[in-house]
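Multiple structures are listed underneath, in structure tokens.
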Structure 1
Amino acid sequence: MSMTPRRLRAAAGAAALSPLALLAATQPAAAQAVIARSAESPIVVLARSVDPNIPPSESGQTREPATPIATSYPAEAAGDGNTSAGYNLSRWAEDWTRYRDPQKRDDVLDRLKYLPLDDDGDVYVTLSGEARLRINLTTNPGLRKAPHQRQDILRLVGGADVHVGKHLRFYGEIAHGGLDGQNLGTPAATLRNDLMLQQGFAELRGAVGGVTVGGRYGRQEFTDGPNLLISQRDNNTIRFVLNGARGWVRGKTLRLDAFDFRMTRFGDGGMGDDKVDDGRRFSGVTGGVVIPRDWFGGSKLYLDPFVWRLRTDAATWGATTAREARNYAGARLWGEVGRLTIDWSANHQSGDFDGREIDATQVLMAQTYRLGAASTAPRIGFHADYASGGGADGHGKLRTAFSPFGNNIYYSYALFLTPTNLKAIAPNFTFQPVKRVRATLEYQWTWRADNTDAVYRANGTALPGTQIVPGSKVADVARAQFVWSISPRLSATMRLEYLRADTVLRRAGLRDSAFAAGWLSFRF
């Protein structure tokens, strides 16, 4: 596409508006050079279902069929998350070009979704934002007898998506995490962070030989895989983001994604202290296959094989901290067959930790069945999950399974459990008690996979004392979530949980815990 001088000036103005300049300041010299050259559920039904009426894993927004993005592969399966009423957890995955027509705009916020920078409207900016007010209450924090903890949480996010024609774009997003309350301990930087560049990348895409190809470089969210292995972690105030490159090729029924990322070491101050963590590198390839729609009497299924590598310079298992290189080989089968929704994944983990062989496995299976023809009909379901454990004591193979950065609230809203050395089964029921309100109830039984290994919480650390006590049963967890979709922009969510400590936790001196959370989220 040739550009007139006017378009060139507009493109230059767009680049000046991009927060990529902020990203360059936080990257190493090589990264700055690339930027300069580019110029650019918790509850199982909620966490992994593709039902369009069930909230995403860690969001109060309800799902609807995804708005198509510029790809020939089905947008909802392209590895960019699901879109609801135009909104996506990853805001860069949204398509607001319909507001190019003024007749389709209802208010001033609609106007902010499409701001042309040239006469033809080929160069334009989309602005986005979020404000979330949240309160968490936890009794016996850490599962030890202690005064309750109250967290008063504020999330503020602002983003700009600059499109320069059909092939080039720049995306930038800044975020603030505010935290107050009682008995806070030492807050994580993903809860309290004065200001950070949450995302900032350049993207180039086009069509070659009838398929869509593209690439992206910079700080970005990445969720192309099973939700229990990789997630934005929307439950946190500051979302989980990585730094590096992602490229893809997408046809009508096949796709391939390749990536190479470094993790982010979060600070809690201003823009300059959230650094690229060269000590943690995540890279690999994820594929996608559209299962023929006429199979199984009519279906909408996807198969996503993956091969990944996670290198951590200072991993800790038991009393040992050492370098770990962990390889993942697995696949995810997910989608719908009639009224049945499934999300099944399995992976084997190999590699080495401190010279010892890694041999771990995860099998994660969720399924629900809709009890009526309407998409809002009640659903019954269950999830059954296995994650191997053992060897953290320094003997033999290391069999502790580990998720790179998965959905950290899936087994416990209060973050007491994770898919490492775990067996869990949980029936659940989802229904709509009143219009625009979706409720899910779940009861989970939890055991250790290996009785000689610890019980692990969501941050990957062992619950104290659990590695030295006998027993198998860990806990029962009762949970409920209620999501009120007040409007496409505004939602209210409530979560309730009671964890009843069983044999292993009791013998380690740990206690029951109750958790309650409620929040309002406004996005435009």
Structure 2
Amino acid sequence: MFRALNIMPSTKRFALNVMMNWAAMAVSMVVPFFLTPFVVNSLGEVAYGVWILAVSTVAYLGLLDLGLRSAIIRYVSKADTQGKTDEARSAIGAALWFRLLISGGVAVLSVVLALVFPHLFKLPHDMQRAGQITVLLCALGVAVTLASGVFGAVLSAINRFDILSSITMVQTLARAVGVILILRSGRGLIALAYWEFTIVTLAGLATWGAAAKIYPVCRVRFTRPDMTMLRAIWSYSFTTFLIIIAVQIVFYSDNIVVGAFLSVGMVTFYSIAGSLALYSGQVASAMGTTFIPLASGLDASGRSDDLQKLLLRGTQAALGLVLPICAVLMVRGKTFIGLWMGHQYSEVSGTILQILIVSQFFTIANSTAGQIAYGTEKHKSVAKQAIGEAIANLTLSIILVKTVGIYGVAWGTTVSMALFHLCFWPLHVRKMVGIPIRKYVWEGWTKITLCTVPFGIVCVIADKYWHASSKTIFFGQVFATLPVYVIVVLIVFRSEAGSVFRRWQASRLARTQVSS
């Protein structure tokens, strides 16, 4: 019998997890930042548009996760907190059995998807074969990811985000090196697809090896699972599955709508803006992913007061990290895109970015509440809200793309997201952890958002009177003006900052006394 790990992380472990997640996030943002212009220029707008469409289409196969990842995190973290190692092993075995069956089904679907891909979009004749092979290999990569994802979820459940982040960083860097070498040698989409499949497979093997070594409980055999455990996991994961469907529609349907109703070339303009909007949210998600096992442990221990603190402080932290980025992209996004991708993209992609940043605010504002809902198994209402939002998003995008064009797709996303998030989350938070609506909106959203106003004004002035002729100067301007935001935050949250500083001093004094 293996000894159960204590998954309730210490402050040091939690800080390490967040820092490693941020490091992985930084790599995943910086690498595409420098790589995307090179890829677009090497492939051309049409070929790059085909790549984006292939990736966006294949992303829907990720729906076949069926919510099992969050279910594994929930059940393994809860069982390990309570010292029930056998339940953890049973949950891992059941999930692995189910996932391997799904991966086999995805492998079959990948062939079908490759055959129909040229008929779904207006692909140029000379790009159809390349598009088919790209879709096939990317879809097979999803099959590998689904199988290895069980062990990634186990590492998350035991709070080893440092290991996951390390694998992610190596994967991102290796992928980038391969892309550069492939495109410089004159090869195109097909070679990129083969390399993508290779990298995904190697990352999956690394994840499996790390989980098996660190948490031997996950060394299970591929046998018929405990059906009672499988039903319990399915009951949880089906609700998560509905949320995943909705999220997939919200974040991946835009490119497909643009490609289907406008042109493949216009996908490039939209994806540039969409990628920047998503990158801004990764800063918060790098921290938020640690909240699911933490919330699960707090819930299992009956620590409701700590759950409330986690929600408010997590929401403030998420917005506090992302809002200055959103302010810069909202005010100076067109300037940045012109320096980054070329002036031909600045107006269209910059306008789309401004629209999408509004939707990104609501995504981040309620991201911590969403993670806690997963961790405490109170996400059934979230599923209903997410489905309604996805339907509204897709419907509005299709209606507006016919009347407003490419900007209508962005407005469809933003309007639907704002309405559903404003109407649902404050009420659900009150029901979930008992925080009054007014307190959640003021303490969680409004207070930190108001701190961004002075910084936003400075950004407007800088963009108008302080011309940036290069990316280096642009980032220098951002860092030069950022202290305005930091100072305002420290003034508004001076009591909270003082409390954190005093706890740090006490911890440092305690370590000094122990060492002496």
Structure 3
Amino acid sequence: MTVDAAPAWTFRNHWMSHVGRHAQMQPQGTALRYRGADTTWAQLDQRCRRLAHGLRDLGVEPGDRVALLCLNHPQFVEIVLAANHLGAIAVPLNFRLTPPEVAYVLHDSGAKVVFADSLLAPALSQAGELTVIEVGSASTGQSAYDDLLGEPVEHGDVPESATALLMYTSGTTGRPKGAMLSHANLAVQSMTCIRAMETFDETDIGFMTAPFFHIAGLGSLAPNLLLGVPTVIHPLGAFDPAAVLDAYEREGATVVFNVPQQWQLLCAEQSARPRNLRLRVLTWGAAPAPASDALLRQMSSTFDGLIVAVFGQTETSPITCVLRGEESLRKLGSVGRPVATIQYRVVNEAMEDVPVGSVGEIVYRGPQVMQGYWNKPAETAAAFAGGWFHSGDLVKQDDEGFVWVVDRKKDMIISGGENIYCAEVENVIADHPDVVEVAVTGRPDPQWGEVPVAHVSLRPSAGLTLEELTAFLGDRLAAFKRPKELVILPALPRNASGKVLKTTLRQQDSSQPTGA
């Protein structure tokens, strides 16, 4: 007797197989909604596999990199899944980067093909020879993109261990690094979200405002694709709290994510002009919360629903700690407890566990930790020294397991949900002919969480204003990375070994004369 075997892909636990399953079980159900138009599960599955055919005709093979310089729209999802269907790796690009920054990521990743929205294509001006597919827009059409759609390829048997995404983070040494996230990483991220946010309701409607180039965007999409619930993709642009709340009401959104400064704006707008909302789970993350106790109380009094704060980083897919609503006010300032799917320790420089209440670096290992940094063996080895991933976060933990971030071992600023590594900014400012030395620090900001401040010493008789520095950085550094204040000093403070004392700079920067 011959037994017919089920297709291998049906046993796989990744977003291509989940979409394929929903295409069979709820073909007419809504997978994505964008500007009032629905993409059903059957359509999404078909279009992803048709685009995979076109990519294969362009020579894309397993392990190749396919880059995206796009805003949020259904085609973004299709491109990622189409590349993954072939065993290729999607490389989302931050559309806020300047042409030199985009060119570096494309060169470092070795992307074979890049998809670009028409409005963003000028950022590829320094990318060199590369196959560029213009995605277009509602006004210009999508002919170049649609021309790639062929007959649907068969579902491939892509292993969960295969790299799905290269997510570039700003570099501590001034160059971005590509964190390799596997399909298994994203599957565990989905499990974490489902548990932390109690997304067990089949009537849930996810709502996406986070950009897909950020792990908060694709990381929030992953559980929706697993569960088969609709995702409303909100058009990107300047954050308009009125438009977002109107869309929440119109679409019946139940599970939403925003960074703290966006929640501040949403609370103010909802208080001024209340909407009839179905919000069930309200999450935040990707940035420190200024005056988090006040914001939590404001959110609690403004919206009904479970408030969940999430903490992590790109290299961990990203969530490692969760603070749920019932604990938020009791544990003000905490980032929550580590999730059940990860191992962690709080250690000193010798990799010894520190006592409860003492400060140490939190290190991780587990199925949501990245595979390593793309083509950077030395950086990967340093990140995994001692067999644990070093987060760079200095924390302390109480006897109930709650974690407080005390400082960042990595010299990093988080501004509006974007990571800014000070060394990257310093390296570019140091190229200014009048700058002798420079150090960049972060300053708390009520709107953005933190903003970068540049501390410089200048050559004799030279002058420099913030406006002049901003103009110099204009085509070299993305706008969100540019300093918002310039502090001019005779010399930077240093310790006996010559290291710049950034703690001293943070204490002094508000009292020093500025170049603004």
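Here are the numbers for the structure shown:
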quantity	calculated
Which of 1, 2, 3 yields -8500 [helix-only ellipticity at 222 nm (-39500 (n - 2.57) for each DSSP H run of 4 or more, over all residues; to 500), calculated]	3
Winner on distance in nm of label points 7 Å out along Cα→Cβ at positions 245 and 365 once structures 1, 2, 3 are ranked, highest first	3
Of the structures 1, 2, 3, the one that 74, 54, 50 was derived from, the read-out being Cα extents along the principal axes in Å	1
Distance in nm of label points 7 Å out along Cα→Cβ at positions 333 and 485 from the coordinates reads 1.5; which among 1, 2, 3	2
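No lab work stands behind these numbers, since they all come straight from the coordinates. Everything quoted here is computed from the prediction, not taken from an experiment. Cβ atoms are built from the backbone, for glycine too; each structure is taken alone.
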